[in-house]
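As structure tokens, here come the structures.
Each value in this text was obtained by applying a stated rule to the coordinates, not by laboratory testing. Since the structure is predicted, the reported quantities are computational estimates derived from the model, not experimental observations. Cβ atoms are built from the backbone, for glycine too; each structure is taken alone.
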Structure P
Amino acid sequence: MESLADLAYRVIADRLIMLDIRPNESINESQLSKEMQMGRTPIREALHRLEHERLVVTQPRKGSFAAPIDITDLSEVNQVRQVLEPVGARLAAENLRDADRAEVERYLGLVESIDEQKVDQGDLMRLDLAVHNAIYTATGNGHLEDTLRKYGNLSTRIWLLVLERRPLVVEHVRELAPILRAILAKNAERAEALMEAHVHNFSRYIASVV
């Protein structure tokens, strides 16, 4: 069962990553406590966890704020992801369990049914992140999963800021479909190669629009 602190973490993290809480914006613990109908203790536990993940900064006597976004951080974040994301895809293909297969199949269906007329950039990036998170879970390696989630969250947040008022990245998200199919087929080498190309392609695209 999800704890209150875990629930608070999930909700606040989503708002930070999707820029519903803008960079440098103050985080109102009392308001969050009221909105989520819980005490301030789980809120503070969640904020402490998010600070460790570089999504929140705390200033003495001032409180917590959404971490600033420095575009120059993207290069370092991408260096980590370009090494680890292909490893994650390979392990997901090698270790895919029945419990994870249904989730991977569900996300494959969502990617293949993207409607360009109804989707927006936020929807696309939320789906992209969710698909990657499903792959991380399927690796069966908790340490790798935690690391990949951290850097996936950081990069998505930066990308969303860069991509505001930019053309939809539909084709980038559609690249996930053959990766998911390779994982379902347990084709580890193909999953790894496709993920390597996927991360590289998007990094190159982001660099071109920054």
Structure Q
Amino acid sequence: MTEKELSLHFPSLEKGLIDELLKVADVKTVQEGDVLMRTGQNIRSALLVLDGLVKIYREDDQGNEFFMYYINSGKACAISLVCALGQETSGLMAKAVTPATVLSIPVHYVDEWMGKYKSWAQFAVSSYRERFDELLQTIDHIAFRNMDERLLFYLKRHQEKLNSNIIPISFTEIAHELNSSREVISRLMKKLSDRGIVKLHRSHIEVINLEKLLS
């Protein structure tokens, strides 16, 4: 990891802070499906995503997942920032959706840099705001939209975060994250396929024209 690479992914951070990040951040490469944070875990570090995509979700006692939001390149896990500052345990799970590189920052630096670097404080506040806005969008679709609309919103968010029309996810995974059944998701996806909105493949979903229904 170089100064140039860090500055490219986190352009708002000042040089002094970039220099400290190079010294103290633990760089971790994770694979698709690797769990980065678990419910009840003591948070001893904050997570920043250098590249790849990480999802944040809740998990119930039966292992059912409730999707909340994504973190992609150049973003921070706001929950890890909050928990690190308060030395609290996590109430959420974090899992790599794609192979990813993350920066792990020891908890005492998270607090120290708040007063030392204005850009860090601004970055943290911006992270809270962005994640809160995404969470509100998720809640809005759960509370006020039917499953058809929720599925479209879900696919659109994947498309945007992956920056690709190819979404490598199964109907079972979608059902878990939308708190639905595989049968319901399969039926809705078949309807979208029949209308030319998506193409269904064995290992992925190909988005053709979501805007046709979202506009």
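Work out FRET efficiency 1/(1 + (r/R0)^6) of positions 22 and 110 (r between Cβ atoms, R0 = 30 Å, to 0.05) for each of structures P, Q, then name the structure with the largest result.
When FRET efficiency 1/(1 + (r/R0)^6) of positions 22 and 110 (r between Cβ atoms, R0 = 30 Å, to 0.05) is calculated for P, Q, structure Q comes out on top.
For the read-out helix-only ellipticity at 222 nm (-39500 (n - 2.57) for each DSSP H run of 4 or more, over all residues; to 500), a value of -23000 was computed from one structure; give its label from P, Q.
It must be structure P, since only it matches.
Turning to a different aspect of this structure: Where does the value 0.35 come from, among P, Q, when FRET efficiency 1/(1 + (r/R0)^6) of positions 78 and 166 (r between Cβ atoms, R0 = 25 Å, to 0.05) is the thing being computed?
Answer by label: Q.
While we're on this one: If Kirkwood radius over Cα pairs in Å is calculated from each of P, Q, which structure is the one that comes out at 18.4?
Computing Kirkwood radius over Cα pairs in Å on every structure in P, Q gives 18.4 only for Q.
Relative contact order in percent (Cα under 8 Å, 6 or more apart) was computed and gave 20; which structure, P, Q, did it come from?
Traced to structure Q.
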